[in-house]
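Each value in this text was obtained by applying a stated rule to the coordinates, not by laboratory testing. Here the structure is a predicted model, which means the values were calculated and not measured. Cβ atoms are built from the backbone, for glycine too; each structure is taken alone.
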Structure 1
């Protein structure tokens with residue numbers, strides 16, 4: 001079966017002496033793994049450098065017996081100006097790549113995730129703004145790992161005012177259920193309100209959301225903990241980006 005689609009490059013690695021295996025994310029087919037034969041021997045065979053999160057048009061032969069398909073054509077559409085020399089853009093995109101690759105199953109179509117990546121990259125190219133929290137919240141919601149931040153994990157009552165984030169349980173506790181995790185962190189009112197607003201609002205509206213430094217810091221900590229709790233490990237790129245860029 002011959003398939004054709006625009007797709008973002010998530011990661012690539014060498015295969016044998018002349019080829020590369022590339023993980024793409026496409027709107028029509030979701031996350032796709034493909035082999036580009038001969039690209040290391042003759043880079044001009046494909047009209048792309050396979051830069052991370054570059055958008056390419058790919059044509060591939062879908063195999064029934066393997067999840068690695070033969071890519072016959074890969075042409076660059078847009079690299080969004082991301083290069084290793086631009087540390088901030090490259091670092092932020094690296095966090096996004098790891099989260100996408102970690103959360104999305106192979107060959108499960110999710111057009112809304114594709115559109116989210118496109119919005120994220122266009123903002124990265126045109127704005128000097130850290131949109132990682134917005135991207136992470138929306139990515140978690142669209143991939144089925146929606147943070148449970150509208151009710152208490154203990155009694156399921158609606159969270160109205162005071163709430164505590166349980167690092168051990170990956171969600172919120174109300175004051176009455178705080179005994180279930182006495183080490184839970186009290187949340188700032190703006191933190192929960194921001195998460196709920198970002199989940200429900202369009203990308204462009206989220207860009208106008210002004211986060212206080214204290215809220216942004218707590219939000220980042222909660223999201224990092226949530227991913228670790230529900231996926232089983234922290235994001236490796238997030239730690240590196242924090243060490244080099246978030247000082």
Structure 2
């Protein structure tokens with residue numbers, strides 16, 4: 001199945017994490033929402049992309065373990081050291097959901113462009129495959145946002161895919177630098193107006209329009225960030241539906 005219209009679910013939400021280490025994962029509420037958006041709640045096909053961390057085998061394996069025994073049918077696209085599927089376009093277009101893991105958004109977008117994956121993902125988006133992800137997997141669809149791709153101190157990233165004509169701030173309430181850096185970069189014009197998400201929150205876009213803000217826990221919010229002529233930034237909390 002496919003979404004009724006081009007859909008992106010851009011989030012600061014993650015898997016449910018168990019007690020047996022950082023890779024003890026289970027599908028979260030956000031993944032099941034992605035399946036609903038794709039009209040594929042029975043056996044949703046989800047392809048995992050982990051290029052933002054260089055496709056480490058342990059992370060890919062963790063995704064398979066996370067989805068094992070669930071309703072999801074999981075696959076992955078690996079680009080390091082080479083593609084693991086013969087026909088990337090065919091593989092991505094047959095999915096219901098594409099889930100992009102976090103890491104370096106700068107490296108992620110660069111590697112996609114080298115392999116032409118950006119063009120294929122755009123085609124998949126237009127065809128109704130739900131594009132989704134967390135952190136770098138949220139920023140990538142936008143014009144840019146704040147990133148630690150270049151070091152521990154956050155910097156501007158302005159070379160996103162740009163299909164969503166906004167800036168994007170992730171982990172907004174979870175990392176001290178995130179909120180002030182977004183305000184700084186929007187205020188000085190480095191980034192355009194945009195949206196931000198607390199930990200656990202996500203933005204649903206239909207086409208390029210924000211349709212709804214959701215969260216996998218009470219208290220997590222999405223925000224609209226707008227620059228005034230004098231460079232001040234207005235932060236407006238948005239109505240957020242708890243899943």
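The figures follow:
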item	result
At a computed 141 (volume of the Cα convex hull per residue in Å³), which of 1, 2	1
Identity of the structure behind 2.4 (criterion: distance in nm of label points 7 Å out along Cα→Cβ at positions 107 and 139, calculated), options 1, 2	1
Structure (1, 2) behind the derived value 3.5 of distance in nm of label points 7 Å out along Cα→Cβ at positions 67 and 235	2
Which of 1, 2 leads on relative contact order in percent (Cα under 8 Å, 6 or more apart), largest value	2
At a computed 21.5 (mean count of other Cβ atoms within 10 Å over residues 19-26), which of 1, 2	1
With FRET efficiency 1/(1 + (r/R0)^6) of positions 35 and 123 (r between Cβ atoms, R0 = 30 Å, to 0.05) derived as 0.40, matching label from 1, 2	1
Read-out helix-only ellipticity at 222 nm (-39500 (n - 2.57) for each DSSP H run of 4 or more, over all residues; to 500), computed value -11500, structure in 1, 2	1
